[in-house]
Structure I
Amino acid sequence: MARIPFLLLISAGSALAQNAVNVQIGTAALDELSTGYAGRPAVFDAAPYVEIGSNYDQLTNNYASWSAQYLNLSLPLHENGLVNVQVQNVQRFSMVDQDLNIAYAYPTKLGVINLDGVYSANPNFLPQTSLGLGWNGKLPEGFGYIVAANQKQYSESYANAATNMYSLGLEKYIGEFRFAYVGMVSSINRNQGSFASKVQGQWIGSSENRLGLTYAQGMEPAVVALNNLASIQFQYIQIDSLYWITKTIGVTTALWHGKEGSYYQRNGGQLGLRATF
């Protein structure tokens with residue numbers, strides 16, 4: 001049974017505290033259970049797909065609601081890797097940002113290497129740029145390990161602040177189930193680091209229907225209001241799924257609850273339509 005590249009679920013896209021990241025969106029779509037040609041994860045030989053969807057967050061403490069719309073494209077290139085492209089239109093704090101995320105994954109005999117870049121055209125609250133590098137390595141007895149680094153650069157409104165995050169984790173595969181733990185150390189402008197952790201369990205059926213549960217907590221940099229980037233205490237829980245209606249049409253869903261320090265709590269959900277071609 002092939003290892004699922006869990007690193008792709010946490011690669012350079014977003015901070016857990018600030019973004020309700022459905023684990024079926026973006027680079028997360030590189031999950032796969034069965035082994036494909038030449039022993040690499042079968043996702044590298046799967047059919048390409050396009051997904052469109054939206055998400056919504058209701059905030060407490062009289063903060064305006066958040067929403068976003070996205071388009072995601074996955075292009076497997078067999079032995080040459082996989083390219084994933086996602087564009088988003090995001091509304092927060094009564095402002096609108098757009099960003100472009102391009103990720104590339106390459107399979108080797110020892111694991112999967114991941115590169116991830118994000119650019120925002122008008123970064124009111126999203127980082128202006130984000131760069132990430134990660135490795136999902138193989139270990140005996142169904143274990144794997146995760147190493148990743150990410151840097152985000154913010155605009156002049158945030159004094160051109162930069163955040164850095166370093167991740168180290170372990171995963172285990174048991175039949176159709178995967179369990180993983182990741183510890184993350186982050187900082188703003190390389191000042192004193194903060195620690196957060198993330199655990200996840202996921203079921204992937206033989207028909208590739210999926211159900212996952214994610215819980216994260218700790219300290220992490222987040223834009224908690226316009227022009228306010230701070231390291232905050234957060235908690236986050238999410239349940240997500242992928243259900244194939246036909247062999248080529250699937251639906252992705254997610255529900256989550258997040259607590260952003262003493263600023264506000266978030267309750268939200270996501271719905272997407274995926275089509276292979």
Structure II
Amino acid sequence: MLNSGNLWTKRHHRLAACYALAALVSVATGVWSPRSLAAEPDSVAKCDKPENFGPDARVRVTQQRGRVLIDIVKPNTAGRKLEVEYGEELYSQKFGTDGSVRLGFALTAPENQFTLTMSETAPVTCTISVPGFNKIFRAILRWHDPVQMDLNVLEPNGRMGEVGHINGSRPNSARTDGIGQMDIVGGVPAAEATGEMSYVADLASVPADGVFGFKVDYVTRGSQAEAPYCDDNALAVPRVEFIKIESGKVTVSKLSLNRVRCHDKIPENRRLMPIR
């Protein structure tokens with residue numbers, strides 16, 4: 001139900017380089033899967049004054065193929081909040097009962113800087129580069145309202161619900177059901193924070209002139225719209241962006257989701273809205 005007549009986005013890719021796939025990480029829920037079978041060593045960020053979080057805090061910030069991971073352990077912090085500012089994006093996560101927090105998001109530049117702020121502490125600024133940024137292919141769905149979205153990717157020669165269909169519930173973290181995987185799967189973001197999902201593929205496995213399709217599912221709205229996700233309510237049209245990174249080029253598209261009437265049922269074949 002995007003303002004588009006095409007059922008799928010068509011994109012053509014020439015083989016460029018090989019890069020392994022990343023691990024599955026949840027931006028908003030902190031649920032992580034094991035690393036990909038082909039994972040390479042992470043590069044480590046340079047963070048100024050990590051002692052701002054206290055002498056008992058262990059702070060580790062790494063990146064792998066343009067996906068940054070933040071891992072902090074500090075005793076007696078259950079329920080406290082970690083916020084990360086990256087450009088105009090704000091990511092937020094709470095410490096668990098074990099005093100740890102993990103958060104991941106996609107980087108959109110070769111050289112990056114972001115700020116970590118924990119409740120009642122001074123901020124810590126980190127910088128990190130992305131080696132081989134011009135060899136990365138990544139598709140990122142970002143939204144800026146407290147709702148749940150799902151990015152669906154149909155790989156070349158893939159079938160819906162079968163091999164080659166990748167989304168939040170089919171992340172393909174073991175890479176047995178397609179050529180790529182979701183390495184970031186976010187839940188409902190906190191108020192004023194960013195939600196995110198991201199797909200990454202091994203370009204060496206993509207057929208020349210392979211055609212990808214991308215769709216988004218407004219999960220929170222479901223199959224029958226209820227307020228405040230319908231009619232003229234603000235959350236009827238969440239603020240959503242689709243970002244593509246290919247051969248060092250970054251493109252950003254703002255998505256326009258059509259409104260629906262409250263109580264109207266949405267057929268399953270209209271749940272997935274095409275991205276172009």
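With relative contact order in percent (Cα under 8 Å, 6 or more apart) computed over the structures I, II, the top value is the one for II, the highest of the group.
The maximum of mean count of other Cβ atoms within 10 Å over residues 53-60 over structures I, II, that is, the highest value, falls on I. If you line up I, II by Kirkwood radius over Cα pairs in Å, the top spot, with the largest value, goes to II.
Each of structures I, II was scored by distance in nm of label points 7 Å out along Cα→Cβ at positions 101 and 189; the highest score is held by I.
Laboratory data are not the source of any read-out in this text; all were calculated from the coordinates shown. The structure displayed is predicted, hence computed values, not measured ones. Cβ atoms are built from the backbone, for glycine too; each structure is taken alone.
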